[in-house]
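Every number here is computed from the coordinates shown, using simple stated rules; none is lab data. Predicted model only: the values in this text are computed from it and were never measured. Cβ atoms are built from the backbone, for glycine too; each structure is taken alone.
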Structure P
Amino acid sequence: MKPQLSELQQQLDDVELAVQYALELAAKEGTSAAECSISKSAGISVGTRMGDVETVEFNQDGALGISVYRDHQKGSASTTDLSREAIAAAVKKAAEIARYTSADPFNGLAPKELMTKDYPELDLCHPGDQSAEYAIEQALACERHGLALDDRIINSDGAHYGSHTGFRVYGNSHGFLGGYLQSRHNLSCVLIAKEGERMQRDMSYSVARRTQDLAAPEKVAEEAAQETLSRLGGRKIDTAKVPIIFRADVAGSLFGHFVSAISGGNLYRKSSFLLDALGQPVLPSWLNIKECPHIVGGLASSPFDHEGLATIERDIVTAGELQTYLLTSYAARKMDMQPTGHAGGIHNWRLTHGDKSLTELCKQMGTGLLVTELMGQGVNLVNGDYSRGAAGFWVENGEIQYPVEEVTIAGNLKDMLANIVAIGNDIDERHALHTGSVLLEEMRIAGQ
């Protein structure tokens, strides 16, 4: 059972007509502006555990949301029923709500002149086999292979396979109406190992637009087993101040805090440690960040943002200096600036990196902690204070010595970002932010 592109395109065309109809009705209600959007997704999710099928779920979701403006008063409503009667009822309800909401001078659509016009085809939709048989086969093959790899692997938290296709449509009373198809497939496995009386768990996963780009079930299982087994015999370490490496798969979270700190909502609320940082050094002078939203087939590619604004290739950081904030139209009006096309998130950030592997980064570090897992939410975006639970490996003389568990790493994000020593070539492209492992000058470790 594989959805056909022609069928998905027909569904998208039908939804575009529904969005257009909703906007026409909103105009008849005497509203000053309106916008309408829908993200629709359908597919299958399968979970297995210890060789048994635990869950098989066929998902289909997506509601049409309509927002109308009476000058600066806003009302919103939604409906999963796309019949003309249901759409008309939702529009009427949104218009009625707008009569009673407080006026906000910053409400409204994004500027008309910034709407995207001829947006590119980015090849984001590649339907896969969504039959229960195929999904179960993938999940079971992954988990069974992982359980058979080593006698110390005694249990599993399961394997999961998912395959979804859908589309996003957005339109507004500026005359913009656009949509695009998309797909996403994923496979993951979580294994549990035991040595003596102590147990450890870890996982691996793969995600792609096309099923043929997913890692094979056996490879996902082998990576999950390797990660799990490597954590056996974990120790606590003494409290110290040492260099830190965030491995590529967790390094994205470090820059995730940077994304939050330069996003409009936190800036206009004065709740960011990077207030007034535009044009200022925020990263080392050798480090650049470029946004590339039109990578064909990219996991975070998008022809336009959630407000219909054109997404463009953009320098976020050049030679360490911050070039732009990330602003929706609301935040931009609050800050008397232009929106940047980031309603809905960032798009394929690429960071400068060196040519060193993770092994070579460890040699450069000498002695310190390689972090492979982060826990807790001890991050204060207002002042940048950072404190999170961590696990990983202790490194001496450039070589991994033993696994480390139950420690806390602490510092300040402004200092951490400014004192990045190097970024490795082991780029993790499974997220919107593509980075390799990150070596920091030093952080405090609270151990025993």
Structure Q
Amino acid sequence: MDRESASDTFAYTLDGLKDIVRVALDHARAKGATSAEAEASEGVGQSVTVRLGAVETIEYNRDKGLGITVFVGQKRGHASTSDLAAGAVKSAVDAALSIAGLTAADDYAGLADPDLLAVSFPDLDLFHPWSLEVEQAIELARRCEQAALDVDRRVSNSEGATVSAQQSHFAYGNSHGFLAGYPSSRHTVSCAVIAGKDEGMQRDDWWSVARSASDLEPVRQIGLKAGERAVRRLGARKIGTVQAPVLFESNVASGLLAHFVAAVSGGSLYRKQTFLHESLGKPVFPPSVRISDDPSIGRGLASAAFDDEGVATRCREIVKDGVLQGYFLGTYSARKLGMKSTGNAGGNHNLIIDSTGEDFPTLLGAMGRGLLVTDLLGHGVNMVTGDYSRGAAGYWVENGEIAYPVQEVTIAGNLKDMFHRIAAVGTDVLVRGSRQCGSILIEQMTVAGE
């Protein structure tokens, strides 16, 4: 788990990527572009999967590329290339200009406003390359999988354990004079196993992701959790249809936040294809709910000093006392709505829903009788109406205690109602991406079974 410098990791230096961006922007200007933006990037990594103790795959990746967007007046063209030689970069610019010549003018097209661009670039501690020899990765994957297999003799098969180490860096620039970039890393360990046999088989998994390998869960712990979760699902049964509280375990609860972000993001808003259209300043959640977007967290999985358009990011309170305070906007969608970019071109940053103070056992007790959801299937979500219907698996809860595992059920409701019916958010926060939350208890949903 040694720390390396970027120069030891990549074929290109960050200054080299910036020079490539300059070539693209200079050529665009020389060829008649009114304005332009470009991003050059490089990524390297290694991924190893072991299944039943044997090496199943070893993958190495080394990717590079450049994307260039040009504007001729209000006409826009975009092209990309995986060849970063000067001639290939110029050819990509020429292609983008040709595309711009064929497109219709769009009054809202153009670069981000110059006064919104980032001018300071704090070190957010995002780069922790993992010096991992392939033999070491294989050993870690074997230890992870073996821990799962050793949980119980009923763990009968495995989908494997994977150890992945990824590093990348990029440079973004535009013709307003903005040019910046940085390196980052993202490492993952995962394990999935199967318990039982024949028609009684059950699958479950566990995984951990972090900027630094030192922040990953221990591989043995990941394997143990995967094995224990698979065994706990043995004997799953169907249940009848009922109206009941539903507790979304933290590893699936973040999906509710994803639906919220999609509903209050620019594209959905200006197209009026969201159930939260014109909700700014209105109650969307109960007063106990607070949601913030923080791009400044050290080692955060979605931390950034600027967004995909160079706009400076900032900590924002998105929901306060249940009331929607702001949207997620890039430059184009903001202009369509008559607003300013919020620094969210590319999506939310570290979106955090505050806990209401209950730990997981307390949430089970508060639910009393209902469904604990640990796995979701399908994509039955209508973002226009908010209608929500998804296959689910988990556990039936009686008297605040897990009674037995359940499968082949469907949970249904409407996201607008579900958001208003959030009764509690747990302290069991699981950080696996850009949306962070504990388990979420919803007062009532339709649980459809037999």
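For the structures shown (P, Q), distance in nm of label points 7 Å out along Cα→Cβ at positions 26 and 170 is largest in Q. Once distance in nm of label points 7 Å out along Cα→Cβ at positions 18 and 90 is computed for every structure in P, Q, the highest value turns out to be that of Q.
Given a value of 3.0 for distance in nm of label points 7 Å out along Cα→Cβ at positions 122 and 146, point me to the structure among P, Q it was derived from. Value 3.0 for distance in nm of label points 7 Å out along Cα→Cβ at positions 122 and 146 corresponds to P out of P, Q.
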